[in-house]
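The following blocks contain the structures, represented as structure tokens.
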Structure I
Amino acid sequence: MSFAVPADAYDRYMGRYSKRLAGAFADFARIELGHRVLDVGCGPGALTSEIATRVGADMTAAADPSAGFARACAARVSGPEVRTASAEALPWPSRSFDTVVSQLVVSFLRDAEAGVAEMRRVLRPGGMLAACSWDYAGQMQMLRTFWDAALALNPEAPDEARVMAYTDRDSLSELWFTAGLRNVETAPLAVQAEYDDFDDYWQPFLTGTGPGGRYCISLDADDRAALRHECFQRLGAPAGPFTLSARAWAVRGVA
């Protein structure tokens, strides 16, 4: 439910990263003209848009469990088939796609093994299945700054690096091997995002988007103000624009 928010709230929180990540991830997934491609967990459509540009809207499909995100994706990317569906129950026949991709989603699946198995089901033999997840414990500055600040004030804060699964190359590789995929490979994908000022960084957390936003709005006013100040100091008390970097771990394998 931490992503049951308007699409523009997600864009302000994570969209500035996912849009930049989409191109590098599509390259890693070896998406090429002539492929029929499914984007699982499409959100408001950052990766779907990249895919449609590369292979054509008629060769692109997408799914998201959030009806609001599915509608936003369909409105933003004209032409692809967009369904409201979870990764664990995809509404397409077996062997429907040449490539299946999932950007920043696997860590949030209720049953990751079932989700990956279902993504493999709709993939043709010889097709590519690829996913990526943020490196929550390391080089994702936007979230690492927030959770380090939260932990400094409350050691019991639900740091995503502690509670999220499949956020490193080894666990992603193991998940892909368990699903019976072959030629499994991983790689880091690095992007940057710009902020106009500290409020541009802080305000998206107040929308309740993602685990960070959900934790932020759960705090009382005093604790939230203390967290804001701690984040501000950890970012160097910026008086104007600044840039943060982020690293995702990507995995791919052949059915």
Structure II
Amino acid sequence: MNKSPGGIWTTQYLDNSVPPGAYVDAKAIVSESGEFYFAGVNQSTGCANVGFGQLTVNGGSVTGTLNTAVVTFTTIPGVNATCAFPDGSTFGTGTVSGTVTERTTLALTINQTTSSNTNLPAITGTWNYSNLYASGSSLTQIAGNYLDGTNTLTVSSGGTIFEQDPTSGCVINGDASILDSAYDAYGMRFTFSSCTGTALILNGQSANGLAALDTTVTPNQLLIGISLDVNGRLFAIAGYITRQ
């Protein structure tokens, strides 16, 4: 019988991609079907890395593929958005392998290759399960206004999402969906319009991802990760926004 990889997971690992290395604190959301995203912040440099992909489980063995990117825009204090991989690139692909002990640990090795074809040092570590995942989900529970930098992202009680950024002009319309009401994981979809300047290429594009509502903090925070591919380039948005 295949184990479930689903959960909200946390870990700390040593990042050796930029000597002498520093510890990265990371968090991941994995749905019951194996869709996932993770985000990690280097505690020395403030650089952040995000990954999106799909896990497959055979018994207790885990394999998967991912797209990965360095964060180049953020509204989160302490995150450095001027970073890149050692070869100067900002996105790439990768593979995941390891084992799962259901609702306890994920022991994984992540191998990444940048878009400039540089193999990065493997990330190996144990991800620990958070009981927050078992708190369930509902559109009523996630509904509210969330502070996204200086903007406000609104989720209606029906799951409709709206946000407008006066700096870029971008208008975001989308929706949140329930994946499994027993677990704290939501599907997310954003569509961009009215963008100007450097954000113009986002017009008409749709991004998809996952979210989870952290009710262990006050005010609550929405952990969110979405990604989209525009002309072969990965764009990713990941982090947390606080309920107003």
Structure III
Amino acid sequence: MPNSSALVLERVYKRYGTGPQSVEALNDVSLRVAPNEFLSIIGPSGCGKSTLLNLIAGIDTPTSGRIWVAGHELAQLSDDARSDLRLKHIGFVFQSFNLFPTFTAEENVTWPLEFLGVHWREARQRADAALAEVELDASARRRRPAGLSGGEQQRVAIARALVTKPRLLVADEPTGNLDSRTGQSILDLMQMLNREQHLTIVLVTHSPVAAACGHRILELSDGRVLRETRQVAEAVGSA
């Protein structure tokens, strides 16, 4: 795989179970994502979107095919090495936010840095910088999730994904639990991060509005790539 690619999938298949009751979640999926590209993957529930994200993250393994992330072929890495790759190079944003309810916004953003051995003072500074980057009001940073709006919680989740300074941001239906106005503000934020921070983004969604934020749209149906649409004419590359 050329080192210039942020993400590559080569003829990836994923089947769950064996025999006549088995389910084919992905069927011959190949794609290549350049650094600083914003790729949207769209499709209905059950089309294989979440399976694809789990494979990209190394949480699951393909039945066949090869996957590279940040120049590393996942099949060649140990479990610990894959965990380390996820921690250092991949940021995750989820539909359900996945914040710790007893932690403040700042504490939710700080905790991944503990696994990197970052001193608490530096960790707090990096958390504050990440929360400022996603434009969360200073008054909200010491509140717990129950005291935050849905949009504020998603901004905290994005800050948590950014605080380890990943190369790749993977977002799984990040606007699914938000109203249209708040969801658009999150999409605007992600576009800004891609444009100004040169972050590679893979967005999974069932929403055509959300998908339209990407440079390229990949449509999945029944585990296969149905079609691909490029949103911009200019080439996308690293800064």
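Read-outs throughout are calculated quantities, based only on the coordinates presented, and are distinct from any laboratory measurement. Quick caveat, the model's predicted, so the values are computed rather than measured. Cβ atoms are built from the backbone, for glycine too; each structure is taken alone.
I, II, III: which one has relative contact order in percent (Cα under 8 Å, 6 or more apart), as calculated, at 14?
Values: I: 22; II: 14; III: 29.
Among I, II, III, the structure yielding 14 for relative contact order in percent (Cα under 8 Å, 6 or more apart) is II.
Here mean projected area of the Cα convex hull in nm², for residues 66-185 alone was calculated and came to 8.1; which of the structures I, II, III was it taken from?
Matching structure: III.
Which one of I, II, III has distance in nm of label points 7 Å out along Cα→Cβ at positions 50 and 226, as calculated from the coordinates, equal to 1.9?
III
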